[in-house]
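These are the structures in question, set out in turn.
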Structure 1
Amino acid sequence: MTTTEVLDDLRSRILSRYSLISLRTYEEDRWENLLADLALELERGFVVWSITSGPQPPLDSRQTTVPEPLELLDQIARVEPDHLFLLKDFHPYLSDPKITRKLRDLLPILAEQRKTLVWMGPVENTPIELLKDVTSIELPLPGIEEMTDVLRSTIDRMMPGRTVETNHEEHMVKAVLGLTTREAGKAFARALTGVEEITEEVYPALVREKRHMVQGSDLLEFFDLDESIDSIGGLEALKDWVKQRSEAYSSDARARGISYPKGVLLAGVQGCGKSLSAKAIARVLGFPLVRMDMANLLESTRGGSEQNLREVLRLMEMIAPSVLWLEEIDKAFAGFDSEAGSGGDATMSRIIARFLTWLQEHTSPVFVVATANNVSKLPPELLRRGRFDEMFFVDLPNFHERKMIFGIHLKKRGWKPDKFDIETLSNNTEGYSGAEIEQIVNAAIIESYSKGRMLSDKDLDDARELLVPLSVTMEDQIFGLREWARTRCRPATPDSRIMQIMEEEERRGEQDVQDGSGAAPKLKWLELAEHGQIAAAVVEHVRFYDNVTFDRLLNDFGNFAQKGGDFGLVLRADPKVVLWTRMSQDFADMIAEFIAKKRLYITPVTPEPYAGTRHPNLPVVEELVEEKQEKPVWLPTVLRLVPPRGGSAKFSTLARIRMGK
């Protein structure tokens, strides 16, 4: 659940006279502020208690000491109706039988007087006597909207006047999802310290802050994002595919209903870059990379192995978006057989069956990268579509890729590639893997250093002569791999670079000409609307025109969605403040959701943009005041992609109302 959904849930429970609610969270300050706003909206008194400061404001003006929990409950019973009480770290006192009994005695009084007790802390300790009376809610960590606010406030403080490109902002925000707002603020500040310009180089520093979340686990290994996509020589088809899939994590993709990619299976020859690709994929996505060894899940106690898997998957979803790396998954599947009574390892079979189900069903942004060498051990349950988005075969590098690999490894060690005859070296290393080429470079550098001379082409060629490639020692196995993959996997390296260039030019031509008519391309929002992508079209419409009035928005979308209706939008904090009327329920809900998720923002304006247009026939106010309005008024506003000056808190939550005929 998102923060907005939880607040809606709490609102309905409070109005329904739920008396006891237990909230589990580490973010005490954030949720205290949200609950205070909720109490104000519901016109309820709000009292906060802790064992150190007592109730604030005080429930008994004559008392000079902090009341003990039992005394506090007595005071709560005497307070006037319509109150929300927030009790911080109250869970230790629930083990006291007197407290438990007192809470049960208070239940009829609390419900009758519309009072709600909410205790909040990092753990839950509801006694069995109260299980049927207490509603327990685990509060969500901040989402994209909240993290965006944290990032923008950090940039305003550390880099005043600096603007951030939208793609960088999205990547930075997603890199810290799974942290609290306080942790995210510190992570942003640390990553931006000494930075003159925000580039993708800040992503690894932000992702590194999630390391502590898996440090206590013996089942997972965290990797820093040290390898980029440029560290891979060749594999252009795989690179292009990963870059395309990375776009599916954008807010725009989510608005269009595009689901998160599930992952990729990399099969192929040993030493050809499968593990390196896993690291580079995490860098492209900007997500933390965590490796899991299936064998480490096994325990001797009954049910322990399955519990380990559940804990690992729960942890991965908690730090999501993330990349889960399964190295040499073919070894893990060695004991798997889906047929009962086949004599395989029963525990491993249950673990893998459960994992396959998770691969199929999970909807969290966890991208799985699995690598395999011995593809004959991979069962059909793993290979069928739905587990992975794609399967790639990573073959021995071709001539062009070998040139790139030599250049990468020489440059990584401080040598200029153009000082060496890389073309001849690439010609002479046909059948060598990327790992073997790296070994050639390493061995030649060590040899030249030990002899006290500069690295030369001869040193590199001598190292090549001494190394027997895997393609020679395992020729039959590699041939079998290629035959297996020929009809089952996409090649990670395109078969023809010339064909690829021609296809790219053809695609560019299609994009430029569209249907060959030479007509100017349509506006993006209009194309989206014509294809039924109304939500994405609304965002693009506001992006293109900016300062969009409700009247224009509804008129422009009149041909694609029902614009008229019996519903309107008001501020939830003050329902007498009307933003717009006579719109459809679906349109009102969509705009309210966009505002809540901070995909769009409400900005107050003068009535001038609405001159000569249809608008609510109500008294006009141009700014909000502290006191709630006694009669309905119209607040002229426009829709934008940036928050108004002074912040968007007052306009962050809208409510849909049904209007009279």
Structure 2
Amino acid sequence: MPHSDPFLFLEDHDQAQSWIAAQNQRCRAAMDADPRFALMTEQILQFSQSQQQIPYFAQHGDWLYHFYQGSTRPRGVYRRTTLASYQSPDPQWHIVFDLDQLAADEGVEWQLAGISHCILQANLCLISLSVSGSDGHVCREYDVEQQGFVANGFHFPFGKNVIHWRDANSVFVAPAWDESQLTQAGLPCEVWLLQRGQDWDGAANLVVLPETSLRAQAWRFLDGNLTAFDVIEAAHSLDQKAYYHLDDDLQLQHLPLPLRCDVLAYSHGDLIVKLASNWSRQGQDYPSGALLAVACDAKTAKLGRIQLLIAPDAQQSIQTIEATLSGIVVAMLDCVKSRVLGFVWQQGAWQQQPNLLPDGGVIEFVDQPWQTDVLYFNYSDFLHPATLYRYDLLGQQTPEILRQQLPAFDSQHFIQQQRFARAKDGTPIPYFIVHHQSLVLDGQTPTLLYGYGGFAQSLLPYYVDNLGPQWLAKGGAFVVANIRGGGEFGPAWHQAAQGAARQVSFDDFIAIAEDLIAQGLTSPRRLAIQGGSHGGLLVGACLTQRPELFKAVVCEAPLLDMLRYPELGAGASWLAEYGDPAIAEQGAVLAAYSPYQHVAPASEQTYPAVLLSCASCDDRVHPAHARKMAAKLLEQGHQVLFFEKAQGGHQHGYSALETAQELSRTLVFLQQQLMD
């Protein structure tokens, strides 16, 4: 972007302050002053803080740990109970860490970024704390039994550090608190091993990557029989990684795996590997997307036999796995609906184990306690709220229900369907639609179309929660697009809209919009689109390319200036996904669709109403993308509202109240545009 850009000053937070304040005031006047806003906020807040919400947990030893936030605990407390107490009508929780108290004592706007227990000594944990929700954080060692930070324990300065336990007395550290430790993408390029009681100067430096790499990190796989396998990942880009084994002498041994793969577990002497490209080894060919068990000696790292566990077809993909004491559990998608496959190690090979788990909706693994075959998982779909189950992989019993979420609305008269639109190149593009069973195909149904389509992330049929009472029950329809660029159908689905092919995902999204209109479900007067982060780029591109299709656009924490994105936030880490604007050929592709560069004057093109939002503390996607787009749309005479929250990072609000207010603004905006 040339320096003649009149809105370049909005990339500077201090210079942008008066502009932000003025735009926030405009947005509040239009949204918060609407009579629906206060009532909706209260209803959403009450639902989110209801005692009927499921308290999800992680089990360590005999304790179930849960991070709780409520009206009197807006930052949150870390608490625990036993399984027997959890299963009782009135669980007794014991607080072991109070974030509200810590923030008050230290005078810092702390938010929880993560808690990692040491598997071998679960009373010890690493607590990561961000400032106002940023991706950067500090990390401190905490003892849940003593309920205090460990004196002279592990502690690390603020940065996008990656820290993992190796054992109770050592940690792997990928530091990011000093510029000398960073790649050009702003992520760690070094890995160190720090022993308890050591000064940083005494830590062992294990690897230093070139600054042109993406990042380095290390972790320990600990099999149920206590076999340790230490791994260092050297990521050249988002989708190309080299893996190394760290031996007892702290020497690196390269693992001859393909660059496009992910090492997910070490179990029973096997590395569990998910491929993102075809691989030939030992005279055998293994397809992209497959899940393999690759024998690997824990001392020498020598690879041995390979067993093909799952070879997904064109409509399937591997999502995640958990390694249990006796086997592995695999969550996969089959035509964008969850299935779970279990395998146990028997007679020198992996044998598939039948299970009684549900399918057809969304299954999420909640926790898998170490050295057990117990799996806690969550099931939901658009119209059925979440249910938390406990399941024993070897028990062959029906999963035990632990908790059921309170329904947000009466869904008995609503239906959910999966349909397919036809893309420009003829590819069927799946999407889900939820609406009232009495829907009339007269083009008058207010319809919200949601999309993402990037970074191999999948959009699944989750329970609609607050959209149920605040949108569906008021006559709206909700549509989720499973466009290319996502991970719904595996690596090929992602790669079909990656880099120079990015326009494919925009065209897929437009094809779904056109399909909804052609069927008579809705019309441009009643159709809105929504997306956040990369999804903000998606809806921003559709705004500038096909504005006549939509009445409203909700664009949240977006990327929009694709000619400057590597200079903003964490943008330099996404070159493999989008391309590099500094390279002429790739820059031309980016310039062809970059929404910020394609805003037309209102005198030439009418745009739908736009609601743009972002966060000042977002150090992943810089808020300047949303600021500059809003400023340019306003300058060109378009109808746009902009809101920037001061607290919270890329994904989360500062508190439950702020999160409820964010959602209420969006829903009030949509109701104003499509229903009023």
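To which of 1, 2 does the computed value 21.2 (mean count of other Cβ atoms within 10 Å over residues 83-90) belong? The value was obtained from structure 1.
If you work out mean projected area of the Cα convex hull in nm², for residues 131-386 alone for 1, 2, which one comes out largest?
Once mean projected area of the Cα convex hull in nm², for residues 131-386 alone is worked out for each structure, 1 has the highest.
As an exercise: FRET efficiency 1/(1 + (r/R0)^6) of positions 75 and 155 (r between Cβ atoms, R0 = 41 Å, to 0.05), calculated from one structure in 1, 2, equals 0.35. Which structure is it? Structure of origin is 1. I have 1.04 for Rg/Rh (Cα atoms, Kirkwood Rh), calculated from one of the structures 1, 2. Which structure is it? Answer by label: 1.
Can you spot which of 1, 2 the value 0.05 was calculated from, given it is FRET efficiency 1/(1 + (r/R0)^6) of positions 115 and 243 (r between Cβ atoms, R0 = 35 Å, to 0.05)? It was calculated from structure 1. Match the computed value 0.00 of FRET efficiency 1/(1 + (r/R0)^6) of positions 403 and 627 (r between Cβ atoms, R0 = 35 Å, to 0.05) to one of the structures 1, 2, and report its label. Structure 1 accounts for this read-out.
Hey, helix-only ellipticity at 222 nm (-39500 (n - 2.57) for each DSSP H run of 4 or more, over all residues; to 500) derived from one of 1, 2 reads -5500; which structure? Working through the options, I get structure 2. For the set 1, 2, ranking by Rg/Rh (Cα atoms, Kirkwood Rh), for residues 355-522 alone places 1 highest.
The numbers here are math on the coordinates, done by the rules we state, and not lab data. These figures come from a predicted structure and were not determined experimentally. Cβ atoms are built from the backbone, for glycine too; each structure is taken alone.
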